[in-house]
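Structures incoming, each one as structure tokens.
Read-outs throughout are calculated quantities, based only on the coordinates presented, and are distinct from any laboratory measurement. The structure presented is a predicted model; accordingly, all values stated were derived computationally and were not measured. Cβ atoms are built from the backbone, for glycine too; each structure is taken alone.
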Structure P
Amino acid sequence: MTETSFSREALSNFRICDFTGQLAGAGATKWLASFGAEVIRIEDPVREGRWDILRGGSPYIDDRRGINLGGAYNNHNTEKLGITLNLREEKAKEILTRLIQISDVVSENFAKGVLEKWGFGYEQLKQIKPDIIYVSNCGFGHIGPYSDFRTWGPIVQAVSGLTFTNGLPNEAPAGWGYSFMDHTGAYYMAIAILLALIHKQRTGEGQWVDLACTESALSLHGPTLLDWTVNKNPTRREGSPNSNRNKWPAMAPHGIYCSAGEDEWVAIACRTDAEWNRLADIIAESWCQETRFGTLTERLAHQDELDAFIDQWTRALTKYECETLLQTAQIPVSAVLKPQERIDIEPSTQNWGLWPEATHSEMGKVRVDGQPVHLSETDWKITKGAPCLGEHTDDVLKRLLDYSDKEISQFHNEGVV
């Protein structure tokens, strides 16, 4: 972006021609946009936002519904510009070509081959702009035996093996929650874009960044894969996994325990015999003095019984009462907080600025996810909500591509934009 003047925003000299959607892609370009990159989202005017299923989907801030009122879409696309191009039309392809010529990155997370089908695969992009960075992000990448398959967040977790690693003994695998790999894939994609930009700054050379969300998930398996490779220990074996206990370093008690109230919990971990002795003094019940709980080795051998006793004790206290009591004795403990408690009650989160207010053209002021990092000199900024469908089409065509008002009006009339 040679026409951009110096800015305190770290990425203000970069422009991204962005086809990403949902979270795996849109979450990546949100990071870049929040640090100043000009991210121009391209959508289809004919399908009215259906490229991204989050656009009109829940949650909502009130009773209104529509393609511009999806809360998740707004959350993942703050600080971006939005234009529409009907790429069935040659004139729209000409507009896209001109936009690519002044961009540093083309990013997308469609299934394999979609951009190539439209005439904008990597080889075609290099003809338009030789130093372009093309970033593709799909479930299985663009090479390998699975590359032609399409997938979705929970399927990625299953294929990668993550789903199998999480759960309670003798129960079905629990999985890692909704779209966990969309988040991780977005983070990896943001890092990959930045690395490609650094390489381009050093050498003037663009490149294709091919990212597979399934491989991103597999990279989180380190200890599990090593345990199998070296020790032949399967992930699911007698008593394993127990997602609320830690096998190493060994601790007992170490778990999530029920507290007073509906669906309320507290986490407790005793790393040493000294911490256990302090906890036993607080509980002050006869079972605490039993030989089977006297040492770490004994407690590990009787961990199920120990957990049952601890759980019985914590049920008489609120999670916050338990937290305060054990913190005073320097025992690792925390109330298990629900999302709304972190947002509305926890003062550290508020002081960190993690939930900024962004102003959306139709929704008004809405709280959104900020970034969990702060830079002393070039910090992130989120004040603008996600673009409404085609909200910045005329501005981008006129300001960046030098189309006249007459030409822009004709594009609208002809269904090009």
Structure Q
Amino acid sequence: MIDPQYLRSNLDAVAEALLPCGYKLDKETFNALEQERKTLQVETQALQQERNARSKAIGQAKAKGEDVGSILAEVADMGDRLKQSETKLDDVQSKLNVIIMEIPNLAHESVPVGQSEDDNLEIRRWGEKPELDFEPKDHVDLGEKLEQMDFETGAKIASSRFVVMKGQIAQLHRALVQFMLNTHTVDHNYTEVNVPFIVNADSMRGTGQLPKFEEDLFAIPDHGLYLIPTAEVPVTNIARNEIIDHIDMPVRYVCHTPCFRSEAGSYGRDTRGMIRQHQFEKVELVQMVRPEESWQALEDLTSHAEAILQKLGLHYRVVTLCTGDLGFSAAKTYDIEVWLPSQETFREISSCSNFEDFQARRMKARWRNPETGKPELLHTLNGSGLAVGRTLLAVMENYQDADGKIHIPEVLQPYMGGQKLIG
């Protein structure tokens, strides 16, 4: 969340900065509550001081053998008034906290101003489009022809937007996970972690999924728990309420998990195939760094995700999200988009973001600065390295032949028992 003290001192500037992100801050309500908070805080502090003074007077009077009955009555009445004032103050502070928790992060000055994905800024491309001398099939047609990708059975077992994979395609999916994990741990120096796939509400609030995105989550109400929408949630929350020693910075974690999303906000979009499912898998990269290192860390993390596509020989581009397309918690985001021949367009396969101290403040995640010896908020970053299902379909579509067979990229063949072809 935004620093409450900074918000109070710079309310107009913050409200102005949030407008390009599509958020209108209710300054009047915030100001009214803030003024009430200040009044109640002064009143509460005055009552606390007066009660302390009266309590001290009771002790002095008792030492002199004087009657303290009248003073005790005053202290009792004062205690009731203090309790009422504290209750009102807590209520106002809770209302302010609700407002603050729903305010998105401020976009970094380098983020282009825009209203939608149409205003995102392309910054680079890598590789070339595959030269196919036939009409390319999409991954659904390829998988169903091979009888190794079954969306009907997925719907029978669960509902729409689920799939059953079999045989070599299921093996290829698993190979991609292992390849990604090995690359990030060996080449990029990440520590692999295995985390719960179900988390509590505090974890969801810590990374910004709650309260704003509750409708997109799969909840387990009787237990107060949620299925994770991304490994970002459990992995980043490892640092919640912790102070990390400077010698252990930066922290780099890589984690493979399933992800669960209701996709309530994207009804009717990408209903065919594996582009947008309720259950999918990702290999997630998470970094926790010193504040002065976070912007270079974003460039590094993005390059780590790109390295997977480069090793797979897949054509892609990197775009900077504009203010209107920026996520709730992010100060800046790079989207990596892979080329899909069947759609003749680029589709997102990874989002790499710097959240600065926005998540850390919500989580109370800190590091100990050796220069001051004091704990300070760290900066968090994450990105998919990569979304496994989307990487699978990109491999299928880019490496297909005219017969509907799929050639396995060379880097994946060791994970496939030396197989070179599916079909």
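In this comparison of P, Q, the computed figure 17.9 for mean count of other Cβ atoms within 10 Å over residues 103-110 is attributed to Q. A value of -12500 was computed for helix-only ellipticity at 222 nm (-39500 (n - 2.57) for each DSSP H run of 4 or more, over all residues; to 500); which of P, Q is the source structure? Label of the source structure: Q. Taking FRET efficiency 1/(1 + (r/R0)^6) of positions 303 and 351 (r between Cβ atoms, R0 = 35 Å, to 0.05) as the criterion, the highest value among P, Q goes to Q. Using FRET efficiency 1/(1 + (r/R0)^6) of positions 319 and 367 (r between Cβ atoms, R0 = 25 Å, to 0.05) as the calculated read-out, with 0.50 as its value, let me know the right label among P, Q. Here the read-out was taken from P.
If FRET efficiency 1/(1 + (r/R0)^6) of positions 47 and 183 (r between Cβ atoms, R0 = 30 Å, to 0.05) computes to 0.70, which of P, Q did it come from? It must be structure P, since only it matches. When mean count of other Cβ atoms within 10 Å over residues 231-238 is computed for each of P, Q, the one that comes out at 25.4 is Q. Determine which structure produced the value 17.1 for mean count of other Cβ atoms within 10 Å over residues 127-134, calculated from the coordinates; the candidates are P, Q. Structure of origin is P.
When FRET efficiency 1/(1 + (r/R0)^6) of positions 55 and 111 (r between Cβ atoms, R0 = 35 Å, to 0.05) is calculated for each of P, Q, the greatest value falls to P.
Ranked by mean count of other Cβ atoms within 10 Å over residues 287-294, which of P, Q sits at the highest value?
Largest value of mean count of other Cβ atoms within 10 Å over residues 287-294: Q.
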